[in-house]
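Asks: Below you'll find the structures, each written out as structure tokens.
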Structure I
Amino acid sequence: MKKLFLLMLSVWAVLPGCERQETQEKPEGAISLYVDNPVILADGTYAANLTVTVMDKTGEEIDVTSDVEIFCDGNDDPIASPAFTATEAGLYSFYAISGFEISNNVTVRAIEGEFQLPQDPNPSATAFKHRMLLLQHTGNECPNCPRLMTQLRYLADDEEYNTLYHHVASHSYNQYDPAYTSDAASLSKNFDVKYYPWLTYNLTSTAEMEFDKIRTSIDAMKQESAVAGLSAAVDYDDDGVYANVSLKAGKSGKYRVAAWLLEDNIRAAQSGADASWQNVHENCLRKMYGSNKTECIYGINKGQLQAGEEVEFLVAFDLEDGWKGQNCKVFVIAVDAENYELLNCAVCPVGETVSYEYVN
């Protein structure tokens, strides 16, 4: 009878993606289920903590986890603890029941693999090397885009500037571009890109695209040190790319961490190309991690951290048809959670690790 009741009442949640989620006011008494770690290691110890809240008369959500039952889909009995661990890799779906109320579903992915972060080279340090982001909006059928590609090539060859930034290419101009994805289109749309090529700096501003003016913009934005550091370990298999990410706070504050999947060596004839290298596309955005557009672009909210404190979490990206895991890397971004300012960024290819970089 319980199975029939659950079947009639189940409300399925949308799996993490980057489409805007419309928010609706919840009625009093409605319960909601949340998970802090939607990706865990299938090692029996790494936990996904499930929390259930109920809406009171004032619209505030009250924690009622200890008063409800949480079920793993497919099992008749509630789970023994809201701290869920797994010993087998796979997807696990959960929902909560309180009286006649049933919550939303949340999904936890358990993965196998070694994701040991590199040792912190200077545990007492809190001043990090600063990297900014150059986000290129482009497409292989854009006849004017080789102009910006050439400027970025000059910049990558300039030893005075090539260590000051990381580059990401959002192929959003045309849907038949092999490097095009819906996440790239969503990202470019978020920055109101109407003309191609276009260049976005640090998720907040745009500037001129000539070589000297790009350097001038970098000069204006570069910092002697960053207030957040990033470390990562990345691996992959036939199904996906997985990363263990850690942020270390340089000062007390509220932080977000974003993770994007990039792919190199995507070959597509470039309209307007004047050199063969322009037909090979690097640092192409494939996927952004998160359950809504804010999380995808600006990161998962990790809350208040004290200076020197670290927060570690796992992310997983499914590989779609045509994506090559061996050519992928994970780009991570530290963001100020109060003003959405990009604080620092780092990139880690599959099979490798990156450690915190400190100012000497």
Structure II
Amino acid sequence: MKLKKYRQIDVAFLIVCISYIVDIGNAKYALAGIFAVLYALIMAMNRRNLATSGVGSVFSPILIAIIILVGITIIKQLFNGFQSYAINETIYFITPLFLAWIYVSNSNTKQVSDMLDILFYLCVLFFIPQIVSRLTLENLQSIDLSSSFSPFESGFAYFFLLFEWLYFFKKQKKKAVVSLVLCVIGFKRFCMLAAVLLLVFSKIVGDNRKIDKKLVNIAIACFVLLPGITCIAMNSGFENWFYEVFGVSLYKFTLSRSHRIVMLMESDEVKYGLGSTTVYLTKAFQEIHNSRVEQWNLHNDIVRIFMECGILGSVAFTTAFFKAGAFCRATFVLMIYIFLESYVNHLFGAGSVLLWVIIYLMLSYAKMSKETAENSIRGQ
């Protein structure tokens, strides 16, 4: 978009997004809150509401799932005691949802597409200086694929993987390849694998035809069962078998994730709903490492939701995201990636607000593009 075409809401939205990129502390949540309240009031005065917006089918199921998770948390805390950290977890879930929902409800397909392009350029702008500042012969020689270490590792890898998906969907191959290269430089091992697979299956990523509901239901069933199976597998018998077959300990292979699951299963502190696993692990590892700085989490959000909110929470969470996102082949691929990534990483919570804003914008853009194409066909 040219500067003269910027709308007031575009500028406000970009300011909020930049505040998350540069991380200005709690002030970024205040900015997000001001943005959401201000434009929600503007919509109300214009007799418009989020529920009737064109992309309500993307956001509504996720909002319902969040309400269910919060409801389960409240019930647990009524029996076990109040823990204020659940409020923070709720904010982490709600903030990106409403930011994207309000912006998309006030924008057309091209405006959402243009905003995603701007966010792509911003990510490049902030990522490149990080890499250049670390570009030394010593750092290049220290890259170790076997231990998944790189001085160039960056959380921007997640963003560039998403942009790779977006540009394959938009059939802008040059930008998709640039995103792929930047994702690989960011050196998140699962991201790198997913980026290469996206390249291989780029034709599917560009396909906005409907996905078979049976396939979506199978995916939902698999990701609902997976956390329970994972918890059952965390025993000494399975660990011994894994070592005998693969020659590496389960602890090392999972980068201590398996140990964290066992710690949580043996603890009586994971009974307060949202946030309880992270708070417990942080306290436990701070005592082990005699540190009060770093936050520790499970790095497996699918299991985390299962442990914090039970099977009901897991079903609601998984079903909602697939119902909201798997409306065509391209977005089904995106949801599969998100849930696989959530099985080995921490995508929901502190530090992931902007990531989810971009995901929601991409889902909205895909939905709007699909509806535009369908309306065009009907009009012929």
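FYI, it's all coordinate maths here, none of it is from the lab. Just so we're clear, the structure is a prediction, and the values are computed from it rather than from any experiment. Cβ atoms are built from the backbone, for glycine too; each structure is taken alone.
Asks: The value 0.05 for FRET efficiency 1/(1 + (r/R0)^6) of positions 48 and 128 (r between Cβ atoms, R0 = 25 Å, to 0.05) was derived from one model only; which of I, II is it?
Replies: II
Asks: While we're looking at this one, here's another question. Out of I, II, which has the highest value for FRET efficiency 1/(1 + (r/R0)^6) of positions 40 and 288 (r between Cβ atoms, R0 = 30 Å, to 0.05)?
Replies: Evaluating FRET efficiency 1/(1 + (r/R0)^6) of positions 40 and 288 (r between Cβ atoms, R0 = 30 Å, to 0.05) on every structure, the highest lands on I.
Asks: Of the structures labelled I, II, which one yields 155 when volume of the Cα convex hull per residue in Å³, for residues 152-327 alone is computed from its coordinates?
Replies: Of the structures listed, the value fits II.
Asks: To which of I, II does the computed value 25 (relative contact order in percent (Cα under 8 Å, 6 or more apart)) belong?
Replies: II
Asks: To test your reading of the models, identify which of I, II gives 1.00 for Rg/Rh (Cα atoms, Kirkwood Rh) when calculated.
Replies: For Rg/Rh (Cα atoms, Kirkwood Rh), the value 1.00 is produced by structure I.
Asks: Identify the structure, out of I, II, from whose coordinates helix-only ellipticity at 222 nm (-39500 (n - 2.57) for each DSSP H run of 4 or more, over all residues; to 500) was calculated to give -24500.
Replies: II
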